[in-house]
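Derivation of every value follows stated rules applied to the coordinates shown; laboratory data play no part. The structure presented is a predicted model; accordingly, all values stated were derived computationally and were not measured. Cβ atoms are built from the backbone, for glycine too; each structure is taken alone.
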Structure 1
Amino acid sequence: MARRLLMHPDVELVRVASIDHVGEPLGAVHPNLDGATDLVFEDLAPAEAAKGCDVALLALPHKVTAAKVPELIAAGVKIVDMSGDFRLRDAAVYEKHYGAKHPHPELLGTFVYGLPELNRAAIKQAKYVASPGCFATTIELALLPLARAGMLDNAVVHVTGITGSSGSGIAPQAGTHHPSRAGNLKTYKPLEHQHVPEITQTLADGGAKGVEIRFVPVSAPLVRGIFASCFVELPDSVDKTKLAALFDEWYAREAFVRRPKARLPEVVAVAGSNYAEVGFAVGPAVNGKRTVTLFSATDNLIKGGAGQAIQNMNLVLGCDEKASLEDVGNWP
């Protein structure tokens with residue numbers, strides 16, 4: 001995030017608040033920023049951190065953000081939050097999936113859900129934006145065209161999502177330790193990941209009635225990237241031509257979502273960038289039905305994290321939505 005804010009043509013990164021690495025320059029913690037800025041990490045109260053700013057971008061852990069936000073609201077600053085604390089509108093659902101009562105349930109529903117491909121107009125008018133989760137972003141982009149077309153009403157969608165180790169954050173854990181992660185594939189939180197209610201809420205906002213998600217996440221031996229495969233049974237009248245027209249119409253004007261015409265989505269094609277790729281495969285007709293598989297790929301740290309937060313910030317501030325985000329990833 002800091003790198004993209006430093007290169008942004010219309011904003012100034014004023015300060016970076018953290019309880020870790022206090023007093024150290026950004027370049028000491030993020031070597032790619034060595035020499036790019038004189039900013040240091042500061043231990044600041046929320047109101048002090050936001051002093052004189054137009055917008056605060058929050059990259060705090062779930063449950064921590066919820067306790068800090070009221071001070072920022074009182075300071076009058078706009079907010080783009082990357083935690084899960086304000087994505088859901090139901091306090092009971094939050095408690096079930098995040099394991100704690102929300103400390104400020106009265107604020108749920110006051111944040112606009114920050115998926116520009118669905119909520120661009122509302123984000124432009126918002127003071128507070130809840131940027132989506134990485135898995136949620138990837139899966140929603142694959143399924144929203146079908147939700148809007150009414151194809152997911154009362155459907156059960158089975159999803160696998162493969163993710164890189166950076167999605168676990170910077171703190172080392174046994175499950176993210178290189179010797180146990182490299183060369184390994186394993187699932188975690190199968191059928192109970194906290195992004196599931198976020199996805200179903202968003203698909204409902206997109207037009208799907210009664211859709212259910214059965215999601216199994218998988219840890220993969222790569223650093224960054226998410227690849228999602230979504231399986232759904234549809235009437236056999238749904239074919240490649242109909243799906244291609246549906247996806248191309250939905251994403252025709254979206255700067256950061258593309259459907260490759262000669263291949264299916266790949267992580268390496270979007271890693272390091274704010275772009276997402278979507279695609280599909282259509283199975284044979286059997287007894288009036290066919291299996292359709294929707295694919296999507298994102299960089300979990302950019303379109304699934306900091307990049308999308310900046311995209312939302314751009315919309316909130318009235319900047320060019322694409323500012324500091326148009327660079328493509330490396331290849332290979």
Structure 2
Amino acid sequence: MTESINDQFQILLLTHSSTDILALESAKRLLPIDFVPIETVDLTELKEDSDMIDILDKKRASESRIVIVVRLLGRGVPGMQHLLDIVHKQHIDLVVVSGIAGSFEPDLTAMCTVNHDVINEVIKYFNADGYALNMANMLRYLADTLLKFGYGYNKPIEQPNHGLYHPRFSDQVEATIEHMKTVVGCNNAKPTVGIIFYRCHFLSGNTSFVDALIDEIEALGLNAIGLFTESLRDDQPCDNVNGKMIERFPTALMHLLDEDGKCLVDVLISSMAFAMGEINPDGPTLGNWATAAIEALNVPVLQAINSVDTRQQWELSARGLSPLDTAM
């Protein structure tokens with residue numbers, strides 16, 4: 001396990017969430033060049049107590065004060081008792097919080113060695129979502145508050161559940177909306193392709209697959225726009241979708257309608273899995289409210305699969321996509 005830790009750390013994040021790790025990697029690019037060393041550990045990769053012991057005993061910056069943040073989904077982490085023993089013996093700053101947004105778990109608070117103000121502030125940063133800027137400011141906050149640096153930090157910023165995305169504008173929401181209106185909305189001579197993807201990818205900065213799709217589509221002479229969403233099951237009534245009144249319409253897809261209710265995209269690519277469907281395990285799965293919503297858009301909807309394998313693995317495999325990819 002220690003091979004995954006490249007340097008000694010002064011701030012260590014241990015988490016069950018791969019999104020946290022991706023967000024932190026993006027956050028590093030937003031930090032000063034002289035910022036304290038930071039490392040992350042995926043708790044799902046810890047198999048034995050010795051894995052945790054190696055990380056703490058061999059890689060921490062022994063001559064410096066350090067901060068450890070643990071974000072748990074469940075319990076039973078190998079080596080957790082060793083972690084608790086060492087932080088108490090060596091007066092290490094430890095923050096343990098739940099990986100479930102909005103969840104306060106007293107037993108986790110009891111593990112912490114910092115005051116309640118610090119715990120609550122870390123929870124606020126995480127609950128504002130794993131957005132890279134929030135993660136960067138949380139790291140600044142910990143460095144200033146616990147390690148006594150003076151980097152400066154901002155409060156956590158709540159992120160929308162749904163929104164438009166284009167790589168040229170990154171996290172500039174207003175600029176992306178303006179792009180949608182002026183370039184996509186007004187350029188009717190070019191077909192427009194919309195790409196739906198999970199909000200967690202936007203928050204963590206894991207958008208390379210969306211960026212590649214948009215770049216390729218635009219290189220073919222088409223317009224392209226991304227749309228991130230927490231869930232397409234978040235719906236609301238809509239008076240006008242291409243002239244139809246829809247009782248339940250995904251809130252995220254409202255971003256693809258103009259003021260007259262006309263759909264601004266000509267094709268929709270969804271990289272989401274089971275985004276609107278409701279499976280009936282006891283018999284045939286019939287159409288539901290989602291059918292009327294998609295039909296009202298009146299555009300082709302294509303399913304894109306995010307593979308967990310590399311391109312090389314896919315090309316070498318006689319089977320092609322793995323069962324995990326096709327199941328999701």
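Out of 1, 2, which one gives 41, 22, 20 for semi-axes √(5λ) of the Cα gyration tensor in Å as computed from the coordinates? Corresponding structure: 2. Each of structures 1, 2 was scored by relative contact order in percent (Cα under 8 Å, 6 or more apart); the highest score is held by 1. Supply the structure label, taken from 1, 2, corresponding to mean count of other Cβ atoms within 10 Å over residues 112-119 with the calculated value 23.0. Structure 1 accounts for this read-out.
From which structure (1, 2) was FRET efficiency 1/(1 + (r/R0)^6) of positions 136 and 192 (r between Cβ atoms, R0 = 25 Å, to 0.05) calculated, if the value obtained is 0.15? Matching structure: 2. Kindly point out which one of 1, 2 the value 2.2 was derived from, the read-out being distance in nm of label points 7 Å out along Cα→Cβ at positions 40 and 96. It traces back to 2.
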